[in-house]
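Student: What follows are several structures.
FYI, it's all coordinate maths here, none of it is from the lab. Please read these numbers as outputs of a predicted model, since none were measured by experiment. Cβ atoms are built from the backbone, for glycine too; each structure is taken alone.
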Structure 1
Amino acid sequence: MVSRIIDEIHPDYLTIENEPGTQRFNTGLDISVENQTKIVREILDGLDRKGVRIGAGAGTLEKPSYFKSLAENTTIDYIDMHVYPVAGKILTERIKEISMIARQNNKGLAIGEAWLYKATDREL
């Protein structure tokens, strides 16, 4: 699928994996940090990117180890995070941490989704 998207659509950016928690919930599969990283590496193995920048990531409610493993153990071009509203400082602190992981590993950073409208009264 990734090759076909690159060949036929040739987007500037393409996120190939994200939302490991949702994938785990929907499929019952073990989408651990190690397995998500392995999936990304297998997709990229031998892939002719043709100039398309490839990213992967997770939601900001996931463990930072997902982002760290992708940044350190794959050849993605950018980290893609999905931002969720959460109470307290965790939102900004988590985004800062993910940003630092990306920068320390010479990866770009994208916010692929920002589900901020889901905030509850408590979160506001």
Structure 2
Amino acid sequence: MELLGHYNYYVVVILMMIGLYTIIARGNLVKKVIGLNIFQTSVFILFISLGKISGASTPVWRDGVEVYSNPLPHVLILTAIVVGVATTSVALALAVRIHEAYGSLDDDELRGSHGPDDSIT
């Protein structure tokens, strides 16, 4: 039963491997952004899981409570979510501009092209 009690860590590892595989193996830039988001989500789940203390109370002074939970990991994850959304929006905006300029989002096709007008400058 001890192994099943930490299922969230298994989910973290599975999501991390899926995200890393998607970033490395896929050639499409949008798929790479999706893989990055999956990887970020696994890191968020990991930090939230590490910040959880069984039997702990909120950090408010009360009589009879001896174990408190630290709110710092949750606050850091909220900040990381905002940064992740900003990163995703910038990456997708760049993908749109790359597609407009080069007509493709595939890595192999982009490495072979020299520019929007196919001239070397």
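Student: Computing mean count of other Cβ atoms within 10 Å over residues 22-29 gives 11.9 for which of 1, 2?
Tutor: 1
Student: Comparing distance in nm of label points 7 Å out along Cα→Cβ at positions 14 and 38 across structures 1, 2, which is largest? Don't skip to the end; give the middle numbers.
Tutor: Values: 1: 2.4; 2: 1.2.
Going through 1, 2 one by one, distance in nm of label points 7 Å out along Cα→Cβ at positions 14 and 38 is largest in 1.
Student: A further question on this structure: For the read-out mean projected area of the Cα convex hull in nm², a value of 8.1 was computed from one structure; give its label from 1, 2.
Tutor: For mean projected area of the Cα convex hull in nm², the value 8.1 is produced by structure 1.
Student: Given a computed value of 3.9 for distance in nm of label points 7 Å out along Cα→Cβ at positions 78 and 102, which structure among 1, 2 does it belong to? Before the final figure, lay out the partial values.
Tutor: On the way: 1: 0.7; 2: 3.9.
Value 3.9 for distance in nm of label points 7 Å out along Cα→Cβ at positions 78 and 102 corresponds to 2 out of 1, 2.
Student: Here is a further query. Work out which structure the value 1.7 belongs to, where distance in nm of label points 7 Å out along Cα→Cβ at positions 30 and 62 was derived from one of 1, 2.
Tutor: Numbers: 1: 1.7; 2: 4.9.
The correct label is 1.
Student: Please state which of the structures 1, 2 yields 49, 17, 5 when Cα extents along the principal axes in Å, for residues 70-109 alone is computed from it.
Tutor: For Cα extents along the principal axes in Å, for residues 70-109 alone, the value 49, 17, 5 is produced by structure 2.
Student: For which of the structures 1, 2 does the calculation of helix-only ellipticity at 222 nm (-39500 (n - 2.57) for each DSSP H run of 4 or more, over all residues; to 500) return -22500?
Tutor: On the way: 1: -12500; 2: -22500.
The value was obtained from structure 2.
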